[in-house]
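S.K.: Please find the structures below.
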Structure P
Amino acid sequence: MNIVEAVKTLSDAEVISRKLIKNARGSTLYSDIWRFGINTALRISDLLSLTFDDVSGNKLTIKEGKTGKTRSIDLNSGAKAIIEARRKANPHHTYLFEVESNRAKGKPVSRISVANAFKAVGDEMSIQLGTHSMRKTRGWLMHSAGESIEMICKVLNHSSPAVTMAYIGLTQAEIDATYHEFVF
């Protein structure tokens, strides 16, 4: 399994979003997936299976495919804007992120397509970018904003804070820096 990174700044996350649109020749599909994934912290398998019926209103309640746990997400303004824009642009779609090609009409975008789009942008930016980067980025940005590891653990639906710390990519250099930040 390839190791993928969290994007560590909001400005880099925005650059990735713009590059995903550029690389898709103006299509917002992969950029919307990127943004929605960061806004909701969903695993890619759960994110790609969402239908428009699943994302009506202000809350999203899903049963996670990987863990079987039920998860409730309060949709923020960014997530709701993506839903509305996609609904308006694709009124005939069933899935929030549905394929437009004739070969796979009526099916959600594949995980492989998303991984390839993300990898291409990651290669341009020298970042190990993959489908888990959205969740990792959400966790890292929350951590950078001062949110507790325990809260991030709950948001990501991890079993323990130790899992969350490893997941978001807390590095030894960042730990070492704390010895110089807090001097008595």
Structure Q
Amino acid sequence: MILWQLFLSYLKIGFFGFGGGYAMLSLIQNEVVVQHGWMTGSEFADIVAISQITPGPIAINSATYVGYHVGSQAGGTALGIVGALLATFAVCLPALTIMMLVTRFFLRLKGNRLVAGAMNGMRPVVIGMIAAAALLLIFPRDPADNSFIDGWSWLLFGAVFAGTLRRINPILLIVASAGAGIAIYYLPSVL
């Protein structure tokens, strides 16, 4: 039963998640945390962080991790693997199906003003969904869930943002941020 709910939830996310993985995060958070309560907001924030640092699209990575989490909670590791495969397949199925259908008509629809207008109309929605995902991670809906954002996080954000404005190499910024994170969050607990 729970695997069927997982499949339907990620199928819905796949159908309505326009704008890429970050735009889909608010839909995923709504399904996983709010609607079904499969995990807490802080657990979801951890999955988002892991999904960002692993290779591949964030929506597919998070589907895999959430599916594993939900399946393993319901019945152990074997069911976790089934849940991971099912959620990943469900989130990919709509895009695969739509792309197979659209590519047949792409050359005819490419210059269509109605299609171009629809795409232009979706751009602001995608930006809004990305902003909503960021706000949901920063300010969780459930007061019991602590946000992972603290003063140090804002300071690191400001430093990296300033670094991007000064055109510092992004790889250097990532490595420096990792070092700062270790120094701020890990070393005090060890010492």
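A short reminder: the numbers here are calculations on the coordinates, not readings from a lab. Note that the coordinates shown come from a computational prediction; the quantities given were computed from them, not determined experimentally. Cβ atoms are built from the backbone, for glycine too; each structure is taken alone.
S.K.: Here mean count of other Cβ atoms within 10 Å over residues 115-122 was calculated and came to 19.4; which of the structures P, Q was it taken from? Numbers along the way, then the final one.
M.R.: Working: P: 19.4; Q: 11.1.
Going label by label, the one that fits is P.
S.K.: Which structure, out of P, Q, was helix-only ellipticity at 222 nm (-39500 (n - 2.57) for each DSSP H run of 4 or more, over all residues; to 500) calculated from, if the result is -16000?
M.R.: Numbers: P: -16000; Q: -25000.
The value was obtained from structure P.
S.K.: Next up: Which one of P, Q has distance in nm of label points 7 Å out along Cα→Cβ at positions 59 and 123, as calculated from the coordinates, equal to 1.9? Please report the intermediate quantities before stating the final value.
M.R.: Details: P: 4.4; Q: 1.9.
Going through each structure in turn, the value belongs to Q.
S.K.: Another question, if that's okay. Suppose you compute Rg and Dmax of the Cα atoms in Å for every structure in P, Q: which one lands on 19.1, 65? Please list the in-between numbers first.
M.R.: Values: P: 17.0, 65; Q: 19.1, 65.
It traces back to Q.
S.K.: Computing relative contact order in percent (Cα under 8 Å, 6 or more apart) gives 24 for which of P, Q? Let's see the in-between values first.
M.R.: On the way: P: 27; Q: 24.
Checking each candidate, the match is Q.
S.K.: P(r) over Cα pairs in 5 Å bins from 0, in percent, for residues 131-170 alone computed as 6, 30, 41, 20, 3: which structure among P, Q?
M.R.: On the way: P: 6, 30, 41, 20, 3; Q: 6, 21, 18, 20, 18, 10, 4, 2.
Derived from the structure labelled P.
S.K.: Assuming 1.8 is distance in nm of label points 7 Å out along Cα→Cβ at positions 43 and 67 as calculated from a single structure, say which of P, Q it is.
M.R.: Corresponding structure: Q.
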